[in-house]
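J.: In what follows, structures are represented as structure tokens.
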Structure 1
Amino acid sequence: MFIRRVTLFKWVNGMVIWPFLLVQDKKSIKDPVFMNHERIHARQQLELILILFLFGI
């Protein structure tokens, strides 16, 4: 997963668009709860793509 610091909406601290994690500030990268949350979303996106591929959608 590649981490990039970008300016997002004010109410968004981070966003995963696999394989990228987009964050507002560097403090979020050091927060283990935030990083675990975003890793879960990255894994969900990866699995969803694989499932869609296997079913031929």
Structure 2
Amino acid sequence: MPPEVDKKKCTGCGTCISVCPVGVFKLNGNKSEVVKPKECIECGSCVVNCPQKAIKL
């Protein structure tokens, strides 16, 4: 199951992009979005490191 970004909580800080080992995320305007959902290895790095707690698996 790919990660989901809560757009209401996301501030676009880019932490998820930095910590994702397979490049699942990119910034779209000022919010993060999942662009490669099938690449997700469900490591949880994005969930653990998101300062806004805006990502869930």
Structure 3
Amino acid sequence: MTYNIGDFKKLARQSKDAGVIGVTQNLAPDQLDTKLNSLLSKSAKKSLYGKYTPLSYNEK
């Protein structure tokens, strides 16, 4: 998981043993916690490997 999306996004597909979760800096810690827990609880084991997955702030 990183705020440095630009540098790590392109690296996500280079590994079949890891993935990258990009986080925007406008997420408050509690929002980040909620979104990350939701993502991980809905994801199948190893489904994020070899992928870039964004987590961002969505205004209502």
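A short reminder: the numbers here are calculations on the coordinates, not readings from a lab. Keep in mind the model is a prediction, meaning the values are calculated, not measured.
J.: Of the structures labelled 1, 2, 3, one was used to calculate helix-only ellipticity at 222 nm (-39500 (n - 2.57) for each DSSP H run of 4 or more, over all residues; to 500), giving -15000. Name it.
T.: Going label by label, the one that fits is 1.
J.: If you don't mind, there's one more thing I want to ask. Quick check: 24, 20, 18 is what I get for Cα extents along the principal axes in Å, calculated from one of 1, 2, 3. Which structure matches?
T.: 2
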